[in-house]
1. Among the shown structures I, II, from which was the value 0.4 of distance in nm of label points 7 Å out along Cα→Cβ at positions 23 and 215 calculated?
2. I have 2.0 for distance in nm of label points 7 Å out along Cα→Cβ at positions 15 and 31, calculated from one of the structures I, II. Which structure is it?
3. If Rg and Dmax of the Cα atoms in Å, for residues 71-126 alone is computed to be 12.0, 36, which of I, II is the source?
4. When you work out volume of the Cα convex hull per residue in Å³ for each of the structures I, II, which one comes out largest?
5. Taking -14000 as the value of helix-only ellipticity at 222 nm (-39500 (n - 2.57) for each DSSP H run of 4 or more, over all residues; to 500) derived from one of the structures shown (I, II), identify that structure.
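Just so you know, all these numbers are worked out from the coordinates, no wet-lab data involved. Just so it is clear, the structure is predicted and the values come from calculations on it, not from any experiment. Cβ atoms are built from the backbone, for glycine too; each structure is taken alone.
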Structure I
C-alpha cells in the first residue's frame, strides 16, 4: 500500500510566520545565507537556524556550501508555485501600500519568471496576437507563435525537452489574473533581462523597465505608452 503524502506536516511547516517569510525572501531566486534570511525574517540567527532545519527536513529548501558560507535556495519551482498560490489565497494585511504605488505589483520575479502587471500585459499581448492559446491550465504556442518565439531567440523545442512543465497558467497574487509560468515563463524573463530591457532591484524581487526596454516592449509586444 502506498503511503499518502503528509500534507498536514508540510502545511504546518509553511504556515509558520517566520518560515513563510523566509520562503518569500527566497522567491527572488537568489541564494541567501542563514544570516541574511534571519535579518529578512526579523529573527535571531539561532532561531533562523532552527527554522531552516525544518525547511530542509521537509525538502522545501536546499543548501549549498561554498567556502565558509552556506547558501539556501528553494528546492524547486514547485515550492515557488506553492508559495505564490498561498499569496493568491491569503487576505491582504493591514496598512498595505496603495495598489498603484507598490513596486511588486508593477513587475517582479515569481521565482524565475515574471509576475505583476508587466507579466499580465506580456501574456495578454501574446494571446491577442495569437502567438499563444490557453488550453485548460496551460498556454500552448500556435504555429505563428512558434515562428515568433524562434525569431525572438527562444528555443521552444529545447524547453519542451526539459523536465519542467512547459507553460503552465500561474495565477498572479497581486493582479488575480493568469501569467505564464514554467519553462517558457522563465525563458521569456531571461531573454528580456539578457537584452537589458529589464533590471532587477538589488535585494528585492521587484523589476524595473529600462528606457530601451520601454521602446522594445512597444515594438515587440505593442505596449502603448511604453
Structure II
C-alpha cells in the first residue's frame, strides 16, 4: 500500500494484518506534511510502527514527497528519518533485498537531478543477476499509464517510464495519485510493455486500500474499500 499519510488507525490495522503476510510494502508518503503534528514527531511514531511491523514481516518502505525532512549528501531533499530506522528487517530508500525468489528495489523520492541520476544508477545496478520476479517500489506512477489520473489532471513520471522501458522489471508498486483507482478512465493496475504497475489508491474507512500479492498463485488482489478485484500476475 501507499499514502498512509500519518493516518494512525490505518497503521494500527496494518500491524494486525502483517501477521498474515511475509512482506509489507509501503510505497511512500508514510508521513503527512499538512498534519498539525510536526514531522520530527511523526518520524518518531512512524519509526515505532515500522519496527512493530518488522517484528512480524519484512518491511520494504520507500519515501514519498511528504516524507522529506531536509537536504541529504547531494544537497537535495530526502527522507533522512527513514534512513535512520534501525531494524534489520526494514529495507528503505536506495537498497535492494532478495527474499523468496523476489528482488525488491526501493527508490527514494527524488527532489532534483542528482538524486534522479542516483535512482537510475541504482536500478541499473540492481538489474544484474535479477531473479525471476523483480519488483520496484517507487512512489510516483509512470507516464503512459492510467495510474497518473486523478479525475482532473495527469501527473506522469516520464523518467520512471523510461527506466521501465530500458530495464523491464516485472512489477512496479507505486502510489502518489490517491484517486487513480476510482477516477474516470483510471485503475489500480496497468501495463507498460511486460511490466505490471500498481497503485492501490487512498481512501477513508477503517481498512485502507491495499493490494495483496500471492507469488505462488501469481495473483494480485486489490481491496478498494468500495470494491475489490483480483488479476493474474505475469
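1. Numbers: I: 4.3; II: 0.4.
Answer by label: II.
2. II
3. Corresponding structure: II.
4. That would be structure I.
5. Only structure I yields this read-out.
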